[in-house]
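Take a look at these structures.
What follows draws every value from the coordinates through simple rules; no lab data is involved. Computed from a predicted structure; not experimentally measured. Cβ atoms are built from the backbone, for glycine too; each structure is taken alone.
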Structure I
Amino acid sequence: MHELSLAAEVIRLAEKEAAGNGASVIREITIEIGALSGVETDSFQFGLELLVKGTILEQSALDLVRIPGRGRCNGCNREFEMEDRLSACPFCGSLPSLITGGQEFRVISMIVE
């Protein structure tokens, strides 16, 4: 369950950023999770909820933004939304040659005091 280690890293990053900006409270944190990132959103959220007790994120609102997967078709060169890495092109049935989106896992913003 690598989501637990990702949750720990998000907490570490948030604490470091808050300290560097003289903040004592983080009110909200927004995290993007791509559909093709390999991160299970529910497991990550559960792990974060377990680990935030006693940290600067304990009272924070968590905003998880799910980014859909996108790919460019190897056959017809069209871009399309992908549910997984093996999604076939809905236009011609070919597999994508290039994944163009949905691999993100990043902290987008924090509202601090």
Structure II
Amino acid sequence: MAIHLVVESYRLSRRLPDSEMYGLTSQIRRSAVSIPASIAEGHGRDHLGDYLRHLSIANGSLKKLETRIVVVEQLHLISRGETATVWRLATDTGRMLSGLVKKLKALQP
């Protein structure tokens, strides 16, 4: 799900003006890529606490992405209709992250 969010975030960011290449375009892309990267890094760790910390980082990156999407909407650079797919994927990814964190926390001693 998080990988699909990255792909859609890249598609969306291509619609931004060239003047945003080093601003919002780059920030949207970096925060989107950070989500699955943090999940994967945490999964590769030996300790549950490390995994949970990386899932928290992934959630923070998700919130950054959502904030940047709000900004592009508020600046009228991209319409709410054009961001609908990213919003849906962000919501679904957030739910999945939350569920995974709850299940993993239940495993802690």
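Here relative contact order in percent (Cα under 8 Å, 6 or more apart) was calculated and came to 36; which of the structures I, II was it taken from? Label of the originating structure: I. Computing distance in nm of label points 7 Å out along Cα→Cβ at positions 20 and 52 for each of I, II, which one ends up highest? If we compare distance in nm of label points 7 Å out along Cα→Cβ at positions 20 and 52 over I, II, the biggest value is for II. In this comparison of I, II, the computed figure 1.12 for Rg/Rh (Cα atoms, Kirkwood Rh) is attributed to I.
Tell me which of I, II gives -25500 when you compute helix-only ellipticity at 222 nm (-39500 (n - 2.57) for each DSSP H run of 4 or more, over all residues; to 500). Please report the intermediate quantities before stating the final value.
On the way: I: -8500; II: -25500.
Going label by label, the one that fits is II.
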